[in-house]
1. If helix-only ellipticity at 222 nm (-39500 (n - 2.57) for each DSSP H run of 4 or more, over all residues; to 500) comes out at -18000 when worked out from the coordinates, which of P, Q, R was used?
2. Ranked by distance in nm of label points 7 Å out along Cα→Cβ at positions 87 and 111, which of P, Q, R sits at the highest value?
Structure P
Amino acid sequence: MMKRMILLATALGVLLAAHTVQAAVAMPPFSLPTAVGGQVVASETYRGQAVLITFFATWCPSCLQEIPTLKQLQAQYGKQGFAVVALSVDEGGAAAVARLVEQAGITYPVLMADRGTTRDFGNVVAVPTSFLINRSGHVGRKYPGPMPRTLLERDIAAVL
C-alpha cells in the first residue's frame, strides 16, 4: 500500500510539474551548430516568436514518435510566429542526427546541444524534455517526457 501511495504521489508530482508556469524565467541563450551543415544558430534568431525547444536523442523511442507531431505543429503554427527547435543530446556526433533529419523529413531546425546548454536549461537529464517559450522570451511550460498533441496545441495557442 505504501509503495502504491509513493508511486501515485510521484506520478502526480510529475504531472503537476509539467503544467507549472515558470514565470519570468528567460530562455537561456544559446549558439549551436545545426546537425545538417553545421551552420551556427543563435537563440536571438527566435526573438519575438513562440518557440518549442525540445531536447531529444536519435536512440530515444519516445523522441522519434514525437517527430511527426512536431512537424505538424511547425507547419500549422509557423506562419503565426511559432517555431520548433530540436536540440540533440546525441554524443556520437552530428552524422547520426543528420541521417535522422533526412530519413524523417524533419523540417524544423535540429541543433547539436552541448553540456552547457543542457545545464542552462535546468540540467536536462532525460529525453524528451521540452520547453515552450513565449514571445517575450520566457519559459512558459516545461514538458518532462512526451506530451499529447492536444496539450501542446492548447499551450501553443495560449502563447501566440
Structure Q
Amino acid sequence: MIRETWRNQAIGLAVFLVLCFGVAWLGSMATVPNVPTWYAGLAKPTWTPPGWLFGPVWTLLYFSMAFAAWLVWRRDGWSNARLPLAMFAVQLVLNAAWSWLFFAFHRPGLAFFELVLLWSAILATTILFWRRSTAAGALFVPYVLWVSFAATLNFAIWRLNAA
C-alpha cells in the first residue's frame, strides 16, 4: 500500500470523484435535452425501467467506480497500476461517448456497438482491478450488470425503431 498522508489520500479520492462525475456531467449534456423530446418519442420495450430510476443508479455507479479506482491507486500508486488505471480511463471515455451517440446523435444502432466496446472495457477493468483489490473488483460488478442490461435495452430500442 502507498504510505501517504490522509490529505493525499483525500485528494486522490477527490480526483477520481471529479473524473467520474465529470463524465456523468458530460453525458448529461447529451442526455438531458433529448429525453423529453427524441427519447420520449421512441418505441421502447415493456420492461424499460421508469425514467426516474436512471439518475440514482448512475449516481451510485459513478461513486462505486471512483472508489474502486481510488482503492487501486491507493494500493499501488500511479506508476505500479498503469494498466488498470489506463483501462479505467478508457471505459470512462467510452461511457461518455455512448450518451452522445445514443441521445445527441440519435444513433441507437451505432450506440449499441459502442456499448459492446464499453462493456468489454468495463469487464477488463473489473478483472484488472480484482487482481489488485478484491473490493475494487467487486465494486465494478454492479456496473458490469447494469451495462449488460443497458446493452439489452439499447439493442431492443434500436430494433423497435429501425426504419
Structure R
Amino acid sequence: MPKTTKSGTAKKSEIPSTLKRSDQKAQRTFAKAHDSALDSYGDEERANRTAWSAVKHTHEKVGDHWEPKEGGKKGPSDAQAAGGRGTGKKTKGGVDANATKEHLLKLAKKLDIRGRSDMKKKELVDAIQKANTKETAAARKKKSSKSSAKSSAKKK
C-alpha cells in the first residue's frame, strides 16, 4: 500500500508509530523509499526492509522516535545494516553503533541511563537500545489506552 500522497508527503495513517513522532524528513524518507521499493520489487516485506534501511542511514533511534544523525552524517548504523540481510549479525534497533562514544554518552544522558560514564561503547549501544525499546513500548501503551478510552466513551 502506498505510503505517500500524490503531493509526495507521507501519509500519517500509513507510517509506523515511531516515525509519526519523528521529523518530516524521516517520515518522507520512509514513505518514498517504501513506495519506490514496492514499485521495484512488488513485495511489501522487502519494501519495508528497504524503507527502514533508508531511514537508518540518515536517522538514529532516540527513545520513542527518530532524530537526524549527529552532524548530518549518513551511512549504516551498525554491522547488520552495513552487511545486508544475510550477514547473520544482530541489529542495534536503530541505535547508531558507529557514532562516537561521546555522542552515545550524550544520548544516554538524554535517556537518563544510569551508570553510563562507566560503560564501554558496546555497553552504551546496548543500554540505549534497551531504553529505546522501553520508551517505544510505553508510548504505544499510552496511545492504546487513549484509543481504548475514546472507544469506551463512544459506546456510552
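1. On the way: P: -12000; Q: -27500; R: -18000.
The read-out was computed on structure R.
2. On the way: P: 0.7; Q: 2.7; R: 1.9.
Once distance in nm of label points 7 Å out along Cα→Cβ at positions 87 and 111 is tallied for P, Q, R, the winner is Q.
Read-outs throughout are calculated quantities, based only on the coordinates presented, and are distinct from any laboratory measurement. The shown structure was predicted, so the numbers you read here are calculated from the model rather than taken from an experiment. Cβ atoms are built from the backbone, for glycine too; each structure is taken alone.
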